[in-house]
Structure I
Amino acid sequence: MTSSQLIGGDQLTIKNLHFGYDSLSIFTDLNVTVEPGEFLSIIGPSGCGKTTCLNLLSGFLKPDSGSVLLRGESLEPEDPHFGYVFQQATLFPWLSTLENVEFGLKMQGMNEKVRREKAMVYLEKVGLKGFEDYLPLKLSGGMQQRVNLARALVMEPRLLLMDEPFGALDAITRETMNDELLRLWNELGQTVVFITHDIDEAVYLSDRILVLDRPPNGIFKDLKIDLKRPRIGKDTRTSDKFWDYKKELVDDIAQVAKSAVVS
């Protein structure tokens, strides 16, 4: 496999989805389509159902009714066409960086030589060549999340679900990881659904942003982000258009939060 190989993405469709816990309704009649190769972020105040939505997309939670379809087929947790990157770098502390990245391939029964070569390709993609023998304890938080990302990408999923993967990082490392993620996404072309509390991060990364309302209202706003790509750090983040999007979304979040207080 060369470093320029395009994996591509599949269409993700949420149709008439209803979900709740006991008597509490979280989503009613939720409908969303994410186009192949699209980068979609989901934001909203705490308690609006962002992580619940991602767990419904992955199949970790089952809707009361409605469907989640990838390539027109029901999405299940064991589906090899999607990868999940969690909030924390859930690495096996007793395994090396390389062993963590190749773990999923090993579970699939891939030949050791082939899987190690493939894992090394993705370690290089995330900038960790030379750290393959390190245990997680010896890596910084940002480096651990790079391993986490490589472990998901090495499976070559066509859909990547990401639940606030950079939320625990400092601001400088987070911006660096944003740039790394965009570089990899541009190279590999997966469909991405990304959860974040950070409005700057959402605007910087996304083609579209969904603002979630308080349960069970679903989507408050579906906003297309028309910023040219490639997006280049300070140039993008300080542009007037970037700040206009940020202000609009800050106002939206405030409105959602206010409506919850009033109700």
Structure II
Amino acid sequence: MKNPNEYINESQRSRAEKFFRELLQRFKINFEEVLSKNKEKKYSLPLNELKIALKRDYGDYAERKKEIIENGIKWFEKQTMKWKMYEKIPELKINGTEIKFPEGKKFRIGETELRFTKPLFHGIEFSKVGWVFATIIEYKGKKIIHTSDINGPIIEDYAEWIIKEKPDILILDGPPTYMLGYMLNKINLNRAIENAIKIIDESEAKLIIYDHHLPRERKFREHTMQVWKFAKKKRVNLMTASEYIGKKPVVEI
């Protein structure tokens, strides 16, 4: 499960505590007894890992983008102070059941290898809704990637990472078009569309499940039409999860 001690916001921490408390109750273990003092740790700025997104030309939006980044850095620094103050929830082994925090790690189970990315922004740079991680599963030369909640991806560096991984199957969460004009602006929607097209063009994925946030409003295809048209042109199987199992997305019924 996601590390509950760092690269989280207050909501993620609260849910993690609730989950652990209820889980440990099943094993008759007091939640407070497993906690320990969090070690002092220096956190590097996540922007240091974004080489492409920061070089993008935002045109008339450049000043606003600069302001968002500056505010994001301040917010991030406040979050790191909270992480240091949290009591540490440890990885656990209880009655043969292990709880692991997988960010940046890999595991091998028989012939299957599981790899997990480091924490990724949940959408745009310094998104206030926290961090997520993506999952890579490899088995006998085949690879599937589940991108989790990176909203498109909006961030160009994440698209480049997917392309370099060359998955056979990609479960790609699309942009939250139902929040267009609220938590998603046209600039970031266009970033997500451009990145999805680049992934289709260069990743060599044979099947892309384009889903999660995307099919939550009736006009999701209209808002991402360029992606669907490009996939058809490139003869790449691009579909929602419903379509993959032979059904129609509920919002289109």
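Looking at distance in nm of label points 7 Å out along Cα→Cβ at positions 15 and 191, point out which structure of I, II has the largest value.
Sorting by distance in nm of label points 7 Å out along Cα→Cβ at positions 15 and 191 in descending order puts II first.
Check the numbers for distance in nm of label points 7 Å out along Cα→Cβ at positions 23 and 151 across I, II and tell me which is largest.
I
Which of I, II yields 3.4 for distance in nm of label points 7 Å out along Cα→Cβ at positions 71 and 239, as computed?
This value belongs to structure I.
Who wins on volume of the Cα convex hull per residue in Å³, for residues 55-158 alone among I, II, i.e. which is largest?
Biggest value here belongs to II.
With mean count of other Cβ atoms within 10 Å over residues 63-70 coming out at 16.8, pick the structure among I, II it was computed from.
Only structure I yields this read-out.
Quick check on the output: 21 is percent of Cα pairs over 35 Å apart, derived from one of I, II. Which one produced it?
The structure behind it is II.
Rank structures I, II by relative contact order in percent (Cα under 8 Å, 6 or more apart) and report only the one at the top, that is, the highest.
I
Each reported figure results from applying straightforward, stated rules to the coordinates on display, with no laboratory input. These numbers were taken from a predicted model, which means no experiment stands behind them. Cβ atoms are built from the backbone, for glycine too; each structure is taken alone.
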